[in-house]
Structure I
Amino acid sequence: MKKYILVTGTTSGLGLAIAKAFLEENFIVFGTGRRIELLEELQNGYRESFIPLCFDIQDKNATQQAINKIFSTTKQLDCLINNAGLALGLEKAFECDLSDWETMVETNINGLLRITRLVLPSMVKNDAGTIINIGSIAGTYPYLGGNVYGASKAFVKQFSLNLRADLIGTKIRVSNIEPGLCSETDFSLVRFKGNREKAKAVYENKTTLKPQDIANIVLWIYKQPLHVNINSVEIMPINQTFSQLVVK
């Protein structure tokens with residue numbers, strides 16, 4: 001029996017690695033993203049196993065249309081992986097661009113909420129499904145300039161826990177993965193708005209997580225026995241630890 005997985009943000013980084021991990025295990029993967037050429041490149045590698053959905057999760061109508069397409073293909077979505085998200089800027093709260101804050105809230109919070117709300121009723125009806133949200137250690141540990149990005153990931157953390165509370169009595173599982181420093185993604189390039197030198201400096205001479213590390217954990221969570229719910233996983237590279245308190 002075919003299993004259907006929805007992964008948001010599959011054009012690069014974590015989403016791409018997660019999508020490939022499930023495709024290699026012969027799942028049918030719906031992958032979202034804004035860059036059609038990258039979605040088509042992935043589709044060319046996996047043919048009918050990968051179904052591209054090109055839209056921006058900030059767009060309500062486009063999101064609804066994409067979900068409609070999914071449920072015209074299958075009546076049961078086995079797993080939703082909310083990966084799409086971004087950070088913009090690293091300025092202090094009183095120096096940042098307000099539009100950057102609004103974009104992060106619209107993507108990291110509202111986009112995740114829309115897709116989850118549109119998918120969830122079918123999972124409840126089928127009394128089956130797994131939701132895996134990609135959070136961040138920034139949702140637990142504050143850092144200079146993290147402000148709204150960290151707050152948005154704290155929202156993802158708390159929303160995941162509250163989903164679990166609402167879904168008591170069902171067989172639907174909810175997990176939140178909180179990665180630390182991870183290279184080989186577009187995260188810092190987007191944060192610094194295309195400045196490759198600044199993005200490169202974030203990871204230079206550092207041991208980091210890789211997208212495949214996160215993809216392995218996502219797949220492991222999904223493959224657990226159906227009575228097992230992994231509430232959260234916090235993961236850092238070996239040379240990263242908790243921020244020390246600062247006094248000035």
Structure II
Amino acid sequence: MKYLIVIAALLCFACDKSETAEEQIVEELSFSTKTFSSERCVDDNCAKVELSWPVAENVPEASLLNEEIGSQLLAYFQQDKTYTNLDSAAKDFLDSFEEFKTDFPDAPGGWSIEVKAEKSYESDSTLSFKFSEYNFSGGAHPNSSVYYMNFDKASGEYLSIDRVILDQEKMLEIAEIAFRKYHEVEEGVELKDDGRFFLPETGFFLPNAIGYESDTLHLTYIPYEIGPYVLGYTELEFPMQEVKGLVRR
């Protein structure tokens with residue numbers, strides 16, 4: 001009888017340890033959302049900065065991950081100057097708007113930079129974050145972009161594209177087939193001869209925006225990356241099962 005009691009006690013202890021481990025995992029995956037906004041108006045026209053992004057908390061790798069995401073947010077402001085914080089980046093943007101309105105008081109409309117970053121994918125080994133950006137600072141039309149940042153979940157280390165795409169040659173082949181289908185390129189016509197696309201001498205290439213959403217790999221070509229503004233976005237999606245062995249999971 002006493003052996004049964006000991007076994008029962010050990011099983012309860014194992015359950016407690018399992019529950020504790022699960023609680024720790026949940027804690028490690030905890031993210032809060034942070035926002036930043038600033039605005040300045042000249043007469044009836046305003047310039048605004050609005051950002052929101054996930055912040056990892058209470059784990060050793062959080063600081064590295066948060067630092068990388070913070071650097072990407074600042075990159076949306078950088079032209080010929082490098083910033084170290086959002087306050088100075090936003091101030092320069094709003095100052096530029098005010099100077100522009102002083103020089104061109106009859107110019108209509110306002111300016112804006114809007115960025116939303118959110119966790120789009122999580123597996124046992126990988127985290128992916130999607131950045132959606134919109135900006136306008138005068139000109140013929142606003143601009144926008146999509147970008148992904150991928151991280152090693154255990155270390156918080158940023159993953160370069162060559163660590164996400166494990167077989168570049170095969171992925172390029174599959175992506176070109178999907179690209180041709182997306183844009184309805186006639187069979188037998190080379191992409192370089194189609195006339196709609198910007199291609200280097202090396203030919204077709206993978207986009208800068210590569211990441212995961214749900215259980216799907218996304219390859220997104222933004223305006224001007226592979227074609228003119230009017231071409232818009234080219235969004236290629238591949239179920240994970242379809243690219244198994246070609247990409248990190």
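Laboratory data are not the source of any read-out in this text; all were calculated from the coordinates shown. In this text the structure is predicted, and so the values were computed from the model without any measurement. Cβ atoms are built from the backbone, for glycine too; each structure is taken alone.
Things to note:
- Of the structures I, II, the one that -10500 was derived from, the read-out being helix-only ellipticity at 222 nm (-39500 (n - 2.57) for each DSSP H run of 4 or more, over all residues; to 500): II
- Highest-scoring entry among I, II, by mean count of other Cβ atoms within 10 Å over residues 106-113, is I.
- Comparing mean projected area of the Cα convex hull in nm², for residues 82-177 alone across structures I, II, the highest value is found for II.
- Per percent of Cα pairs over 29 Å apart, the highest-valued of structures I, II: II
- Of the structures I, II, the one that 20 was derived from, the read-out being relative contact order in percent (Cα under 8 Å, 6 or more apart): I
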